[in-house]
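Asker: These are the structures in question, set out in turn.
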Structure 1
Amino acid sequence: MNHTSLARRLAGALLLIAPLAGHAARQLELSSPDRQLRVTIDTRERLSFAVSHRGTDLVLPTPIGMTLAGIGTLGEKPRLTGQQRRSVDHTVRPVVAQKSREVRDHYNVLQLDFAGGYALEVRAYDEGVAYRFRTTLPGQVTVENEQAGINLRPQDTLYWPQEKSMQSHNEHYYQALAVSDAAGKLVGVPALVQNGGVHLVFTESGLRDYPGLYLHGETAGLRAVFPKVALADTARDDRNVPVTQEAGYIARTDGKRAFPWRILGISANAGGLLLNQMPYLLAEPQELKETSWIKPGKVAWDWYNGNKLYGVPFKSGLDTRTYRHYIDFAADNRLEYIIMDEGWYKLGDLLAVKPEIDMPELMAYARQRGVGIILWVSWKTLDTQMTAALDQFARWGAAGIKVDFMQRSDQWMVNYYERVAREAAARRLLVDFHGSFKPSGLQRTWPNVLTFEGVKGLENNKWSDKQTPEHDVTLPFIRMFAGPIDYTPGAMSNAHRKDFVASFDRPMSQGTRAHQLAMYMIYESPLQMLADSPSQYRANPSSLDFIRQVPVEWDESRVLHAQLGRYVAMARRRGDTWYVGAMTGADGRDLELDLSFLGDGTYQLESMEDGPNAGVFATDVQKSSAGVTRGSRLTMRLAPGGGWAAIIRKTK
């Protein structure tokens with residue numbers, strides 16, 4: 001069960017300050033525990049905030065507020081009535097350990113109360129700052145707009161997740177450009193900004209009953225924009241349901257509530273972003289009480305290769321025999337789940353199983369072999385048939401659902417995500433949100449939600465040549481900052497860019513085999529896919545043997561090397577065993593592996609490395625072994641687009 005340990009320290013007793021004179025000019029400051037970050041809140045004519053890092057301005061004064069119909073704009077001519085300060089330092093133990101088994105929640109907080117029934121809560125962590133509004137207004141309120149964003153220097157570098165509209169799968173490539181060059185363009189979140197050597201990621205958490213955040217480029221910054229409340233939509237098919245009529249407001253919600261957190265993760269180096277857990281810590285507390293049934297794990301996935309097998313004594317396809325083969329593959333390799341992706345039901349009716357598939361037989365066989373089955377569903381059909389379909393899935397004994405193609409983040413759709421999470425949890429079903437917006441805290445509130453897409457993942461190799469190794473070593477610093485990432489790694493057909501061919505039926509990846517193996521240590525997903533087919537894995541037994549040993553939850557994570565868009569190397573611990581992964585972009589490189597993070601005693605290192613000819617043949621991977629201690633220093637040699645992966649077990 002998710003719980004918070006007793007506070008190690010609650011410093012800074014609550015300070016209650018008497019109402020302040022309305023005419024007094026007020027600028028208030030809040031510093032991080034290590035005093036490296038400072039937030040300045042201006043409460044004079046217009047509520048605004050600014051952030052500095054080690055004395056250097058990072059976010060320039062930025063107006064913030066909310067416009068409510070019939071009430072006005074909270075934050076205009078604010079009248080400060082009181083403030084409360086405190087320091088918090090305690091430990092959170094997540095149900096699902098993504099980066100670590102325990103998470104330190106250490107911050108200073110300032111709450112400012114204003115006349116008119118609203119407050120601003122600001123938190124300063126060593127790893128960044130966040131703020132949110134609270135209101136104590138009667139009944140329902142209509143939010144016409146929220147004023148948010150970050151004012152920056154025009155010459156700051158934005159890693160720009162470009163969007164065409166707010167009806168989106170939120171799958172991005174990241175183009176680096178000056179902030180001023182993004183003026184007039186729509187930007188997705190998370191978005192990353194570089195100011196000198198400092199890295200800042202802007203995103204949100206605690207998103208409930210409110211639309212998701214986007215950004216609009218301005219000459220000197222990024223301004224928040226939101227999808228408006230949908231008054232009408234038109235279903236083109238079972239998945240594409242664009243909004244055709246919008247209201248003049250972004251949300252209608254309870255007047256007594258806390259609104260979503262606006263988060264700025266900040267680090268003097270890119271590697272710090274990989275360990276930042278602010279989006280999880282700022283999420284709404286867990287609502288699900290009984291969680292012992294939630295089992296993260298690895299998944300044999302059918303869709304990447306379209307159920308196409310070879311070396312089997314039957315013609316493969318969307319049928320019972322093929323899925324029995326997937327179940328056998330999962331059981332033989334200690335994989336917890338298989339997915340039955342699109343095609344198992346007649347589109348438009350989740351209760352109409354294709355005649356080629358005997359679902360009761362498959363569920364019984366999977367149960368016999370100790371494998372769970374996760375069922376793909378199109379979101380609109382699930383919305384129409386939710387109770388009947390989920391009840392049927394539970395009767396069958398399904399382990400979970402993969403919900404796809406939402407493509408929206410208006411208030412109704414945000415609430416749909418939570419409705420799915422709640423209804424699935426009531427039937428002990430896990431959830432994978434595909435075709436989704438970025439994680440925004442739901443996985444803490446409903447820990448049966450294990451992972452989200454919202455990423456340009458491996459499947460794009462089926463139709464595009466843009467899924468490059470450079471992209472692979474960029475997204476951990478940006479998209480993965482928000483939460484778990486359903487990239488679906490594990491391609492066994494690998495090629496360098498000059499040899500790569502997009503193929504829908506026989507897909508390959510760019511970069512080396514070891515690059516793919518390292519993803520299992522770098523990319524965090526408590527429901528982690530093996531994207532390629534059983535036939536491909538059986539033809540590459542050393543790679544399969546490595547993958548099946550890698551966990552999906554971590555007791556501890558460490559960054560070994562990191563440079564945005566160029567390379568990343570991490571070490572993860574589960575029990576006494578360490579797992580190391582390193583990936584590089586277009587350039588080959590050598591990285592030192594300093595094993596001082598190991599405990600006392602001796603260890604055996606088993607690695608999968610780029611072979612001596614991996615620069616030409618991307619599939620060239622070699623297995624190596626060595627005895628090591630915490631005093632050992634090794635060299636990880638990575639080919640262009642390459643990788644390095646190892647499991648380090650204690651021997652005595």
Structure 2
Amino acid sequence: MAIHPIVQSVTDRVIDRSADMRGRYLERSRAAYGSKVERSHLACTNFAHAIAAMGDEEKARLKQASRPNLAIVSSYNDMLSAHQPLGGYPAWIKQAAFAAGATAQFAGGVPAMCDGITQGQAGMELSLFSRDVIAMSTAIALSHQMFDAGVFLGVCDKIVPGLLIGALSFGHLPAVFVPAGPMGTGISNTEKAMVRQRHAQGKAGHEELLESETRSYHGPGTCTFYGTANSNQMLMEIMGLHLPGSAFVPPSTALREALTRAAARRAVQITAQGDEFTPIAEVIDEKAVINGIVGLLATGGSTNHTLHLVAIARAAGIVIDWDDFSDLSTAVPLLARVYPNGVADINHFQAAGGMSVVIAELLGAGLLHDDVRTIAGPGLERYTRVPFLDHGTLSWQEGPADSLDPNIIRPAARPFSPEGGLKRLQGNLGRAVIKVSAVHPEHRVVQAPARVFDSQDALLQAYNEGSLASDFVAVIRYQGPQANGMPELHKLTPVLSLLQDQGLKVALLTDGRMSGASGKVPAAIHASPEALADGPLAYLQDGDMIRIDAVEGRMDVLMPESWRERTPSNAKLESAQAGFGRELFASARRHATGAESGATFFGHADHDPFFQR
């Protein structure tokens with residue numbers, strides 16, 4: 001199937017736009033390619049330190065200068081449900097690597113925080129920056145020059161992007177990503193949302209809400225809604241960094257263990273010592289990044305990836321922006337309905353055919369590049385196959401030819417929507433993104449007076465006081481990366497949804513985030529420039545008429561340009577910049593790039609050539 005002209009056009013312009021930076025990245029990565037094992041470059045004293053704690057058999061093998069050694073980098077902790085299953089993986093990986101003639105060492109752990117726990121709390125203001133901390137932690141883990149490939153264990157919001165950015169800084173090494181899989185299905189997402197709304201109305205007490213939430217989030221594995229964590233796993237699959245069919249196999253199953261052991265074996269096979277050398281610098285190229293955006297659009301994935309994919313791409317020397325997302329959205333149909341874009345959860349999606357069906361449909365429609373390198377071998381077509389166990393032996397077979405549940409996955413010829421789930425907005429209020437896949441058509445254009453707040457708590461206070469009784473656009477400003485680390489504002493969802501259900505025209509406009517849980521209320525998020533960087537939101541006042549138009553891709557204040565001559569508001573940010581560890585991130589806030597540049601503190605677009613376009 002010939003590639004769709006819009007997909008090809010966007011790919012061509014990304015290649016052209018990235019030529020200089022990508023060229024420098026590949027030159028640096030390829031200069032480090034070699035056939036010798038990494039540890040052969042170490043002096044004897046250096047090497048002795050690196051193997052001192054190993055067992056005798058492992059020491060003997062590591063002394064052989066022809067045997068590859070794998071780095072295990074993990075986000076394991078036993079507080080977070082998605083990462084708890086990773087505890088047993090290093091032992092499996094070491095056993096599988098040794099049986100394959102190699103060795104593996106636990107190179108380092110990276111922090112993993114949960115936005116579900118920190119939502120609405122002070123810790124949420126560390127969340128986005130944790131991605132860059134994870135990237136640096138990954139680089140430190142790989143820095144000992146002992147490793148010939150990496151096996152990366154992680155799942156959730158900032159963890160996988162951070163691991164991937166760190167891995168790309170060692171572009172000469174192969175990288176295999178291994179997920180944990182989703183927890184079992186709990187109560188229905190519809191029931192959960194109803195209890196949350198009843199609690200917001202004061203009709204459900206604390207005990208009822210807690211019982212509902214613990215029946216939703218109830219066991220090991222990833223949260224089952226289609227937020228950033230599960231969008232991460234979709235991306236690792238469609239960008240060729242998982243073994244095919246790995247993304248949504250549940251934890252604590254024989255197939256999950258078999259896939260984890262197979263990931264270690266595959267990592268050994270694709271080292272420079274094997275016949276299929278596949279460094280990550282050659283896997284994550286412009287076409288793989290475009291495939292990731294297409295997958296995100298086709299499945300209605302997380303808005304957080306309008307930040308993360310930008311940062312990931314730049315770590316590989318590739319420059320993308322929100323125009324690329326928006327233009328691809330005009331060509332990519334919405335093929336999946338998974339909560340919050342439908343009632344199904346990720347387990348239902350997997351049972352309906354999962355990623356193999358989605359990838360097959362997108363390839364068949366010419367919407368994905370098949371001519372890419374993956375850890376499984378050349379060609380994305382391999383990812384239409386699904387793993388299974390035959391008397392304990394792991395094999396792959398062709399996935400289902402069609403969706404097994406058209407209420408969850410549709411063919412490209414009969415999609416849920418002819419366009420993807422994300423759009424770029426622009427106008428005299430700057431640029432932003434909006435997730436429209438869960439927003440009903442009648443709510444996609446909202447024109448109403450502004451209600452301006454400098455925190456989400458201020459809006460909730462106004463609601464509790466009964467002052468949000470008419471149509472409004474909620475402007476929540478000073479939530480950008482330079483102001484307070486760009487927290488998610490998901491705590492607003494129940495109240496805004498309730499007001500919309502009561503018949504009000506409601507929208508959200510913010511320089512903060514809303515996460516993969518962005519739902520049925522139109523939310524113009526990641527507004528850039530942010531208010532603290534003299535962005536337009538700093539000049540808005542209560543009563544200004546705002547129009548959010550997700551159909552035409554516009555966001556504007558409808559008044560004479562004199563509004564920009566006002567004195568910008570003076571936000572009181574001190575309380576959001578100290579305490580609970582936030583003071584340690586002052587430098588991160590100060591150096592953070594804008595949202596459309598990935599909201600990263602590694603370098604600033606104004607003075608770091610790595611980030612210049």
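Values in this text are rule-based calculations from the coordinates and carry no lab data. None of the values given here were measured: they were computed from a predicted structure. Cβ atoms are built from the backbone, for glycine too; each structure is taken alone.
Asker: Determine which structure produced the value 22.8 for mean count of other Cβ atoms within 10 Å over residues 205-212, calculated from the coordinates; the candidates are 1, 2.
Answerer: Working through the options, I get structure 1.
Asker: Give the label, chosen from 1, 2, of the structure having the highest value of FRET efficiency 1/(1 + (r/R0)^6) of positions 93 and 357 (r between Cβ atoms, R0 = 35 Å, to 0.05).
Answerer: 2
Asker: To test your reading of the models, identify which of 1, 2 gives 21, 55, 22, 2 for P(r) over Cα pairs in 20 Å bins from 0, in percent when calculated.
Answerer: 2
Asker: Tell me which structure, out of 1, 2, gives 11 once relative contact order in percent (Cα under 8 Å, 6 or more apart) is calculated.
Answerer: Source structure for this number: 1.
Asker: Match the computed value -4000 of helix-only ellipticity at 222 nm (-39500 (n - 2.57) for each DSSP H run of 4 or more, over all residues; to 500) to one of the structures 1, 2, and report its label.
Answerer: 1
Asker: Work out the source of 0.70 here, i.e. which of 1, 2 gives that when FRET efficiency 1/(1 + (r/R0)^6) of positions 197 and 437 (r between Cβ atoms, R0 = 35 Å, to 0.05) is computed.
Answerer: The value was obtained from structure 1.
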